[in-house]
Structure P
């Protein structure tokens, strides 16, 4: 289980930085974006697989997850439904859930944004859902090219959502710090007047 110190350290970095630092892994589909572009998210995953157009597993998830968890959900490709709304948000917040990343749509956007609950989704959809419990809770799921295991760390910001494997947290922190230091040095050289072609010697490599 990730420690508070590890989560605090990871939360300092953007999703793109962590993604690059770990070798371009862990990104969820680019369509999954924050409802409020100002929110950020960092916490362990409680994974959900829901049958398309069904949301009972979201009600189960927030009831069973631990305070501090992030619900991460695969909706089996059924994007045209609002799986999550203001009442689920209220219940989840009361139980200490800190956010949602869903490969599907949500609704009640104004109310959720007013509550300040971080939600990352494919978009908004007013269509309701049924209550078939087919699926799974707290078992591995795959969204896009990324498999998410319970306890992996979910990082979200305006750029999107990144998953850090739970056994690579310290590596992600160390390599993200190194990447930011390297980029700071590059930025200083750019500000001094060099071009990126000169800094990376691409002018020599590609002959321009």
Structure Q
């Protein structure tokens, strides 16, 4: 092989490498940050909500990675305590889902609101877009509690101009065939249904990140 041909081959290989590297750099990095509903309580990783959503988005042609940063049992206070190290640098979007454990434990709606607002503020400081996910208080907590708690998500979404998915368990709650035996957490079929219902707003969020 002549020197000219060798040089040409080297340039071709280098161009291919840069092309592949550039394609990889375009992958959108999103973090699903939440509690057991995000983590996939008692489910294999591929059946957790982030994995189910990532698959649906990839099937739609999106080059995306949805990382699971859910921790079972976390309250909004726990989320606030770990947000800085749970959301790595380079994250391009966060699906923020907390509050179910606050409501189940009857924690103060004001504290839940303050914690969620602080998380949103932290992410905004880092210029990371947020898709806020709502939770509804169980009716056995009483009307006043339900009214105060359920208002948290639309209020914060309006205040900070965030896209809002009103109720994370839409389509799954009260459906025994889509839940684990505890009657609270979704099974694999349940998380699939959740991801399918979530897909439309997720695609809108991805387009917003790309802008």
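No lab work stands behind these numbers, since they all come straight from the coordinates. It should be emphasised that the depicted structure is a prediction, and the values quoted were computed from it without experimental measurement. Cβ atoms are built from the backbone, for glycine too; each structure is taken alone.
Between structures P, Q, the calculation of relative contact order in percent (Cα under 8 Å, 6 or more apart) yields its largest number for P. When Rg and Dmax of the Cα atoms in Å is computed for each of P, Q, the one that comes out at 18.9, 61 is P.
Ranked by distance in nm of label points 7 Å out along Cα→Cβ at positions 33 and 81, which of P, Q sits at the highest value? Let's see the in-between values first.
On the way: P: 2.5; Q: 1.6.
For this comparison of distance in nm of label points 7 Å out along Cα→Cβ at positions 33 and 81, the top structure is P.
Source structure of the calculated read-out (helix-only ellipticity at 222 nm (-39500 (n - 2.57) for each DSSP H run of 4 or more, over all residues; to 500), -16500) within P, Q: Q.
Sorting P, Q by FRET efficiency 1/(1 + (r/R0)^6) of positions 57 and 193 (r between Cβ atoms, R0 = 30 Å, to 0.05) from high to low puts Q first, with the largest value.
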